[in-house]
Structure P
Amino acid sequence: MDGLTLAFIPVAAILTVTPGSDTMLVVNNTLTRSTADGLCTVAGINAGLLIHALASALGLSMILMNSAAAFELVKLAGALYVVYLGIQSLRSSRHTDEFEITPSRCSKGITTSVREGFLTNVLNPKVAVFYLALLPQFISPTDDILRKSLLLMGIHSCMGIVWLSFISLALGKTRHLISGGKFKQRLMAFSGIVFIGLGLRMALSKN
């Protein structure tokens, strides 16, 4: 492993543990659905990272960096999706009969949680621009750009899987404490408000 790759590791670690919409989604899906849903969400998030890495390596992310219209379009799409998740969470909080502990399987099916994680990550233009700005700093002129980009993404992805899975599994151990419908109702309402706030902040951000 070369020096640039080693230098990337602490940077990726800081990015991984910094909370954001991805982390909030894992927390929400774990506590209000099941541990399996949380882990499926983690899988979707990391699939989104692969898309960002490929886009960065192929230069597609350059469009977002150089085109204000493209950046705003993707940013708005991502913000609307996060707000949509918030609205869905608020609506679900009004139906306590939907709350059922299913720790061993995805309560809404594997594809739902994977899709939510994937779209939340891949529709975040700041992740795309960050990858475009960050990855080249750790790629030397003699490196195969695509191969090195995938290697760096793999390192970041492994960290994300470990960290977010740890969060999901740890929170899964506490789900029995919130088995009451009223508590989960408040939790989903709080999650909905947070998601809407994150979406609005994303939409109104200047960069």
Structure Q
Amino acid sequence: MPLTFDDLLRRARSLAEHRPRALLGIAGGPGAGKTTLAERLVGELNATGGPFAAHVPMDGFHLADAELDRLGLRDRKGAPATFDAGGYAALLRRLREERGEVVYAPAFERILEQPLAGAVAVPPSARLVVTEGNYLLLETGSWARVRPCLDEVWFCELDETERIRRLVARHEEFGKPHAAAVAWVLGTDQRNADLVATTRDRADLVVPAAVLS
């Protein structure tokens, strides 16, 4: 039978049944629906009381534009080298180990296009942490320290035409002119998407487009 959102909800809940706290990763290319899926899962899991689940995006570990300028990476923003992968892995370990106090995580402000420190609070009551981002399954550099911190990683697989359409619309929503949005999506974003696609087979579960639409 086709996979449904309810199947995902049950699977996510079951991860925390026999663990003090479980960490679920959701990977996929830019615009594949990772954030939407994570927010929906967390919302449903917390609907009956909680918070049982917390959402911690990887995007909070974007390097600030000033640092990207210093490194000469501003035109590659969103590539693996433009994140603090080691800091992200350290936070995941802390979320697993420090369950008796609030753990604060950074977020990414899309209007400012900058990370914001301490914007996400994960309370002790959170039995499941859902984290999402492009590079959870990458095996190079400090990214290789991410996957061992996660109990499962799911991969969002959206039709390429729809993924690109959504991504262009998102860039336009946050201020890019149409031509600039298309150029960025088909250039920098596409190079990142191609890299992410090579990690698909390392996922525990592939979430099909029908669940992401």
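Bear in mind these aren't lab numbers, they're just calculated from the coordinates by the rules spelled out. Quantities reported herein were computed from a predicted structural model and do not represent experimental measurements. Cβ atoms are built from the backbone, for glycine too; each structure is taken alone.
Can you spot which of P, Q the value 1.9 was calculated from, given it is distance in nm of label points 7 Å out along Cα→Cβ at positions 82 and 122? Walk me through the intermediate numbers first.
On the way: P: 1.9; Q: 2.5.
The read-out was computed on structure P.
To which of P, Q does the computed value 42 (relative contact order in percent (Cα under 8 Å, 6 or more apart)) belong?
P
Which of the displayed structures (P, Q) returns the greatest value of distance in nm of label points 7 Å out along Cα→Cβ at positions 74 and 186 on calculation?
Largest calculated value belongs to P.
For which of the structures P, Q does the calculation of distance in nm of label points 7 Å out along Cα→Cβ at positions 146 and 194 return 3.9?
P
Thinking of P, Q, which structure, once helix-only ellipticity at 222 nm (-39500 (n - 2.57) for each DSSP H run of 4 or more, over all residues; to 500) is computed, gives back -25500?
Answer for the origin of the read-out: P.
Work out the source of 27, 21, 16 here, i.e. which of P, Q gives that when semi-axes √(5λ) of the Cα gyration tensor in Å is computed.
Answer for the origin of the read-out: Q.
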